[in-house]
Structure 1
Amino acid sequence: MFYRFARGLFRLFFNICCQWRIIGGENEPVEGPVIVICNHVGNWDPIVLGVALKRQVRYMAKEELFRWPVLGQLIKSLGAFPIKRGQSDRAAMKTAQEIITQGQMLGMFPEGSRSRTGGLRPFKAGAAVLALRTGATVLPVALVGTQRIFRQGWFRPFQVRIGAPIMVNKPDVVDSAKVEELTARFYTAIENLLSQ
């Protein structure tokens, strides 16, 4: 209930203040397990992605955010769960896999953190590992201009570009070669969306 309220509020805000555009909205799968992969250039990115997609998006968020009393409760109520950055967090990966196997939508920023330059940084392997373990559909999304939504006292327009879904076959064995190949495929999909 709170998620839908917050989503509606931000959608109204973006419509009125930012003149944002969603391109490729028809590519979003209407049901089934989905991993949304997205570039990461601004603090607004999780909100923008959650508002742009029709289904609720669950996120991993750095555990430090949950230590802030108000912010921690807010992002938890929006469906986020903590991950320890800079190390292998098995509990977070287990939670992510459970979300996917329940047929929900998981949002991931494979770069791991925001790009300070706006350019696409190398992808970490987590999204590919989860996709191979679960066979979930992967939805590539590119955000353009979200690093400067609010600049010099003005709200700026931005775009959400949603690409064609990537179907992933669940192999008998998940090895490093398959992970690397799929990670490269994900990178190329986002790179192509950004260059449109």
Structure 2
Amino acid sequence: MSDELILASGSKIRATILQNAGLKFRVQTSRVDEDSLKDAMRHEGMSPRDQADYLAQMKSEKVSSQTPGLVIGADQMMSLDGKGFDKPKSREEAFERLKEFSGKTHYLECAAVISQNGEAVWRYLARPKLTMRELSDSFINEYLDQIGEAAYESVGAYQLEGLGVQLFSEIEGDYFSILGVPLLQILTYLRDRGVISK
């Protein structure tokens, strides 16, 4: 059986995190219709946590059913008061998102699933807790001016590894999970499987 690593995600930050950790892998996107799946899951009343887990599994298993190896699928949902949020699609939406989250605590539901031969063999769910400080309209506008289209690349319109750190007053949870992939737990699993050195 092949232990080749495959990342079933087009996310630049996830690929960068895995590369920086020294993992050898290739990217093969799943082409899962996430919007339709999210609509169906929300219609059924699934929690943001379960939505993230299901999407990570779908991506991982779809690619794994097409190619040998260990396929890493990941997904992240932002949750405020039990409601899930998607990436903003415009500056106006990004502004409203930051305004709505200003002064409040939200969660990032981060899920990772590793599949082999079309079936999930490992999964991990993380739930970082983030509190935004009170943000003025002028600060939000200045922030969005500076980050530009990067505001549309994450559900919260922020990249914690960059200027987005200025939005927060308190953060609890694993840094890599906040960025979208529970790296430490993935590395532990790969060591246990003998894929990487102990």
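Taking relative contact order in percent (Cα under 8 Å, 6 or more apart) as the criterion, the largest value within structures 1, 2 is that of 1.
Looking across 1, 2, the calculation of FRET efficiency 1/(1 + (r/R0)^6) of positions 135 and 151 (r between Cβ atoms, R0 = 41 Å, to 0.05) that yields 0.50 traces back to 1.
FYI, it's all coordinate maths here, none of it is from the lab. What you are looking at is a predicted structure, and each value in this text was computed from that prediction instead of being measured. Cβ atoms are built from the backbone, for glycine too; each structure is taken alone.
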